[in-house]
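Next up, some structures in structure tokens.
All of the numbers you see were taken from the coordinates with simple rules; none came from a lab. Everything numeric here is computed off the predicted structure, so don't read it as measured data.
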Structure P
Amino acid sequence: MRNPRGGLTKLTYNGASEAALLNQAFAARYKNTVFLLQGGYQDGSETGNRGDTYGYGRTRTAKDPASYDQGSFLGKVRHYFAGGHRIGLTGEWFDRNYNERTRTSETTATNVYHTRSENQRSRVSANYDYQASSPTALFSEAHFLAYWQSIQTDTDITNNDPARPTAYVHQHLTLPVESYGVTGSATNNIFTGPLHHALTYGGEVFLTDTYQTQTGQRALSNAYTHDNFSDMPKVHGTDMGAIVQDRIGIGRGEWLHITPGFRFDYFQRDTHNTASYMANAGYAGLPHGAHGSHFSPKILVEARVAKDLILYGQYAEAYRAPSATEEYLNYSTPPVYQVVGNPDLKPESSRGWEVGMKYGNSERGAKLSFYDNHYHNFIDMMGISGCTGYMLCYGYTNLSHVRIYGVEASGNWAFDDHWHIWGSLAYADGRDQDRNFHLSSVAPFRGIIGFGYKTQRWGTDLSGTFASGRDNAKYLTSTGTLTNQWKTPGYVIFDLTGWYSPSFYKPLRIQAGMYNIFDKAYYNAASLPYGQSSSSLSERYYTQPGRSFKVTARIEF
């Protein structure tokens with residue numbers, strides 16, 4: 001490191017949410033110790049859409065007015081020892097407050113409905129890393145990480161109508177999730193005749209505590225509306241995993257690699273009564289816990305058939321345990337949404353193939369892959385039948401047999417020092433094979449293509465993003481029937497970006513962009529909600545932002 005100290009300042013204006021952002025980073029080195037401090041703050045409003053109907057109620061298509069502020073901090077210390085050893089300590093903090101006048105939930109001209117949400121995350125981790133000076137050393141590398149993390153979501157809802165004092169409601173919901181765990185791995189190099197084995201083994205264990213509480217008050221109480229209780233028991237989760245794999249190098253220059261391996265997973269969810277959960281009017285006893293385990297084998301074959309061309313194929317199995325909130329959390333915020341957990345959720349398992357190729361590098365390259373995955377007990381969201389009084393009602397279910405297959409491709413080419421092009425595409429088809437319907441959770445075809453020109457002092461890029469429409473997706477409801485998901489048309493949008501670094505002050509770089517140049521009204525199909533009912537908002541409420549501008553000034557020192 002030539003300069004033992006350095007920093008980066010970045011100022012951004014994002015027109016899509018009328019937000020101002022400041023990010024600052026400092027790095028320093030003292031002998032064998034490296035320090036990094038990074039902080040950020042932003043302040044803005046709601047992210048706009050192409051809705052043009054204002055007022056109140058569910059016919060509103062313009063976004064609900066809101067303001068937000070967000071802060072973050074990251075601190076790292078790394079100390080290097082002789083022989084390839086390193087220890088480190090990292091601290092992270094994030095906080096986002098979002099305050100919204102939820103006009104879509106208001107029912108009269110005098111009604112005032114406010115929603116405030118706060119998301120906080122804190123994390124502290126310590127790590128040890130070892131890297132041998134020789135890549136063929138018997139003990140080539142090792143990694144160990146221990147961490148503690150706290151994530152908390154707080155939501156405040158106030159519904160007030162001066163013309164109807166009896167309608168007053170205030171709710172405060174909090175959902176803290178605390179986890180701590182360790183993860184580690186090591187790699188040994190073993191040579192057996194012409195074969196080079198890179199044997200990697202490792203594991204992870206993490207424990208999680210999840211619970212939820214609701215407090216508040218209302219002008220009138222009745223048998224169907226309650227406050228000061230919990231919507232779920234306290235859930236203690238244990239997750240463990242272990243991996244072993246052997247990357248075998250074969251042939252001259254190890255042009256061929258074969259990597260067999262397996263992973264073992266185990267999970268357990270233990271439920272515990274709390275006084276606030278037992279105070280829930282719908283309390284019907286403590287729901288049962290859950291546990292499970294699974295062996296997941298894999299084999300990967302990679303062949304460098306030319307200098308810059310690698311062909312590969314892989315068979316792999318995977319396993320996913322349901323989360324505590326997917327299983328046990330039941331809550332509602334009328335008239336907005338209702339969520340229903342499913343304690344009978346089964347863990348999801350899958351097996352799949354992938355074949356592909358990788359060519360070139362960051363200047364000139366291409367990637368292509370085909371995959372075909374088959375899932376058993378696929379965890380998906382479902383709509384709740386008989387949803388009245390809510391805009392959205394959804395829960396979770398297992399789909400016995402699901403197939404998701406598709407293709408992904410990307411490429412980039414720099415013709416010379418100035419001109420370059422790039423592009424990518426992704427196509428996936430997801431289908432429930434028992435009921436023969438397309439999954440709403442799988443996005444339709446999407447691609448992007450762009451070209452640009454650059455010099456040492458400035459550059460510009462023009463890109464076009466295109467996506468196909470979706471008119472055949474469905475989702476399952478709690479009664480076992482199928483409901484059509486909202487249909488979305490295809491779209492093409494264009495973005496123009498550029499940058500400039502003045503010769504009179506080289507540390508400064510200015511970036512600017514105009515996004516959705518032609519102000520196209522379009523939808524991100526994957527972001528449309530599940531479980532819509534006759535009370536749902538208009539589809540146009542979910543349109544993406546129209547034309548917007550973004551400017552960033554970046555200074556390195």
Structure Q
Amino acid sequence: MVKVLILDNLEKAGVDVFTREGIQIDVMGTIDATNLTKIANNYDGIILRGATTITKEILQQTTRLKIIGRAGSGTDNIDKITATRKGIVVMNTPGGNTITTGEHAIALIMALARKIPQASASMKEGKWEKKKFLGTELTGKTLGIVGMGQIGKVVAERALGLKMVVISYDPYVPPEVISKLGVEHVTLDELYNRSDFITYHTPLTPETRGIINAQSITKMKKEVYLINCARGALINESDVLNALESGHIKGLALDVFPIEPPSSNNTLLKYPNVILTPHLGASTIEAQKKVAILIAEQICDFLKEGMIRNSVNFPSISAELIPLLRPYLKLCEKLGSFQGQLLDSPLKEIRVEYLGDASKLATPPLTISVLKGVLQHQTEDVNLVNARVVAEERGIKVTETKGLKAENFTSMIRVACFSERGESSVSGIVFGSALKIVQINRFPIEADLLGGLLMLHNQDVPGVIGSIGKFLGNIGINIAGIQLGRKELGGTAICLINVDSPVEEDILSKIAKLPNITSAKYLTFQC
């Protein structure tokens with residue numbers, strides 16, 4: 001008989017779904033890895049929230065487990081790589097916490113403006129300090145929203161209802177989509193310059209990590225209010241502390257932290273103009289009930305009918321096709337990731353071309369893999385199930401074309417992206433067990449889509465490769481492979497260098513300044 005283990009005090013509404021569907025369950029609280037390892041193989045499915053961690057060791061001991069469901073969006077507490085290798089589907093409930101998190105951001109904005117927590121604490125100490133807690137009105141103030149995904153849109157709608165002027169920055173959402181909400185689309189620098197309040201609703205990516213830093217703060221208004229309900233690592237804490245000390249930041253509200261829970265001696269605790277909440281963005285009765293019901297229904301549909309919804313690690317395709325499609329699914333996601341890491345303007349169209357034998361494959365899941373690869377650099381909630389919906393919400397046109405000829409190959413897939421800056425394309429092949437790039441913007445070039453890849457544009461003149469090799473060697477970065485591509489002698493060339501360690505932004509800027517190098521970009525391929 002099918003059996004499911006429910007952990008982390010899932011809301012009763014979710015438990016009741018299994019009872020109605022006649023699926024046997026065991027309900028427990030949070031459980032440690034040692035005990036979970038002992039019992040995991042007794043179940044076909046496991047549901048958890050954020051407290052329990054499912055590790056590689058747990059998954060390696062189970063042969064019965066088919067599905068893991070996360071009541072919420074974050075799946076960092078599940079070893080998805082091992083789950084995928086074991087054929088275990090991992091599901092989540094993206095969007096289930098959207099309204100709750102957006103409302104929490106609005107609550108923090110209000111709390112900052114009127115100093116509500118500080119005034120309440122003062123009253124509880126028996127004081128009556130009206131003058132000390134002089135606040136500011138929100139009406140007419142400018143709110144800058146960094147990140148206009150689902151949560152950003154919720155914040156915008158409610159802020160407009162408060163008669164705030166709302167402006168936003170999101171390089172991946174077309175301006176016309178944002179303007180339909182009554183929000184002005186601006187550059188990040190303009191947002192910093194104009195905003196009285198700034199709230200962040202972006203995923204954590206290499207580009208957004210530490211985005212709130214000394215450099216960005218200097219561009220902000222004096223006495224700005226900052227709110228972060230997204231990811232703790234968006235903040236450079238020491239830079240923010242300096243800005244609080246100088247008064248450049250008048251008020252700060254955080255619901256998330258780089259390390260959770262933060263240390264009890266964290267310096268932020270001493271500032272009276274800082275409001276901290278213990279990651280409450282998703283903590284409402286309604287949200288907890290909603291995600292509990294959603295994940296329970298998804299698990300039941302999978303166990304009873306084989307239906308896969310909101311999977312973060314598995315495509316919605318039949319078991320018979322998986323062995324054939326698996327390498328092409330990986331290739332498509334990596335080609336999409338290649339494009340997603342290069343994008344710096346709103347995307348209008350993604351075109352996937354299946355050439356040669358690739359045109360005979362079941363292409364819909366492959367196209368979805370491309371979309372996931374592109375969009376995962378813009379939002380954390382995209383997966384193989386919702387990637388097309390996310391693209392539609394962002395106003396991105398998605399097209400497929402098929403051709404019988406693949407130029408110099410029997411089978412090739414090309415991903416072309418169209419943005420305000422024009423068209424860019426990358427083509428790839430499956431070669432045995434390897435996944436390879438074979439063209440970039442029609443430049444013939446071959447490189448493995450593996451690990452870290454340094455991409456350079458340079459003038460095709462003698463000495464360029466020697467200078468970059470010497471530079472990387474001097475700073476201890478080992479070259480695993482190097483490939484060159486050009487269309488004509490002495491023109492523009494592309495250089496792809498597989499490297500064994502990450503290349504940070506400061507190193508990239510130095511590389512770009514080397515003689516005859518016009519641009520440098522570091523890409524990673526973990527999918």
Structure R
Amino acid sequence: MFQQTKKTRYRIALGLFAIIFVLVENILPAFQVHYAMQTLILSIGILMLIPLPPYKPRFTISPILVGVLLLAFAVRWINLGGAIPRHVDEIHAVASIVDLWDAPTSAVLLPYHGVPAFPRVYTVLQDASVHVLGKNLAGLRYVSVLFGVLTVAATYALGTRLFNPRVALLSAAILAVFPPHVHFSRLGLNNIADPFFGVMALTALYHAHPNTRRANVMGGVLLGVTAYFYEGGRLLFPALILCWLLLRRRWSWYIWGGYAVTAMPVYIMLWVYQRPFTPRLNVTADSTLHPVENLVNILRFLFVEPESSWFYAGDTPFILHWLLPFLLIGCWLAWQRGAWILFLWVGLTIGGNMLLVDVQSPRYVVMIPALVLLMGLGVDAVIRKVTYHHKRAALLQAMMVLLILGGQVWYYFHAHIPRYLAQFPEPLILDDMRFRAADLPDNTHIHIISPLSFFDSDFYYYLRFVGRHDDGVFVESYHPEAMRIDYLAGARVFRHVAVFIPPDDPITLNKILRAFPDVTPQFSRVAGGYLLFLLPREG
């Protein structure tokens with residue numbers, strides 16, 4: 001029984017005070033608290049609400065699990081900034097970080113504007129990693145690496161509750177190298193954070209007896225943390241746990257009390273500032289969509305054909321074809337064992353996405369742990385069956401597992417990434433211009449002359465992100481037909497002029513070469529990269 005000792009009451013009071021303090025400071029910024037301190041106080045408050053065990057727990061960590069976690073870290077960390085040398089929708093994270101630098105007392109609970117309309121907690125964590133690892137793609141993505149590895153450990157913990165340590169270990173190993181999870185663990189997107197807290201909440205609640213208040217409170221608090229990251233996890237996991245509890249005819253106000261205390265600050269901020277509670281859902285939902293047609297498209301994305309958007313793409317479906325038999329066998333065995341929560345997990349994810357326009361892989365990251373738990377169960381059954389009564393069963397099983405894991409690693413790094421980069425060259429070309437612009441001299445006027453449209457603000461945010469914000473760098477983009485040579489020449493009187501033009505635009509190229517015969521173009525190392533003309537300041 002969860003005893004309300006004096007020490008426990010002090011912890012709860014301290015946690016509530018910390019959370020309320022951050023909420024009030026975000027609504028009425030009287031103390032002008034730095035964003036990092038806000039996040040630290042909020043984190044301490046949430047930790048204080050998690051009850052301590054009544055006795056000192058004894059941890060026995062398997063050496064194989066340690067090896068799996070090291071493998072998970074390695075495949076996510078190796079060449080983190082170079083394997084995908086472009087921003088994959090991460091310019092929004094860059095912009096959010098720069099905004100925090102401009103206003104250090106910004107409210108971390110208030111969602112960022114535009115597409116990433118989420119609280120800035122993940123941004124603050126990225127800001128910390130950027131200060132440690134550098135203002136580059138690796139620094140921006142390192143937080144995702146950590147959350148990816150933590151989710152592997154959390155999936156192992158949930159697997160031991162649902163099945164047994166052997167299946168849990170196999171599931172964790174599969175997740176460590178599962179290509180979609182590796183991919184999103186190597187991008188600076190907050191989608192990867194939701195599964196960790198959701199899986200941990202399920203682990204606590206699955207272990208809890210109906211009268212175990214301590215585990216119920218812990219599960220509720222962890223469930224509430226999902227509100228601070230991507231909207232998919234914020235909507236999925238409370239619905240999943242609610243349906244699961246109703247099906248089990250189990251209810252505990254301690255779960256929803258812990259959830260409410262932890263998640264309510266986010267919703268109170270949205271209400272105070274009159275922001276929508278589900279901004280992404282409001283933008284992407286379409287009531288005119290045909291649900292059956294949408295379901296077919298989702299199933300094709302998962303099992304038949306690759307994604308059409310630029311988030312994961314490649315030439316294969318979300319689940320590799322040769323992993324599908326393990327998934328199907330795992331589904332059959334899980335149904336027999338009563339692990340219905342995994343089917344509910346996948347079903348709610350697919351059902352929610354049936355309401356949305358397009359099929360985009362980031363929305364399915366939340367259900368990856370459920371998929372790999374089913375696969376782990378299937379792999380365990382297959383290798384047991386194949387090696388039954390074999391003289392060297394253990395060795396043969398180890399070789400089969402290594403083959404399954406190694407095949408996924410080989411696919412992702414040697415097949416998926418090269419194809420992924422070739423499929424969408426435009427973002428790579430755009431980032432190449434940003435990276436080259438960061439090396440231009442101070443007091444430079446940058447002109448991007450292209451038939452394509454660019455967001456000048458993204459250029460500004462990136463240049464300021466790498467420290468080029470007080471040196472007079474100015475960006476302007478326009479169509480080739482609007483280019484005026486006299487304007488470029490006149491600008492050289494006051495500052496350096498940098499001109500980016502596409503390599504397949506001979507008309508603009510000839511105009512610049514005739515007007516500035518003493519300037520030679522600088523070529524890009526990226527295929528299709530823009531030519532750069534640097535016109536030094538006159539005088």
Structure responsible for 81, 64, 49, with Cα extents along the principal axes in Å calculated and labels P, Q, R on offer: R
Computed -10000 for helix-only ellipticity at 222 nm (-39500 (n - 2.57) for each DSSP H run of 4 or more, over all residues; to 500) - originating structure among P, Q, R: Q
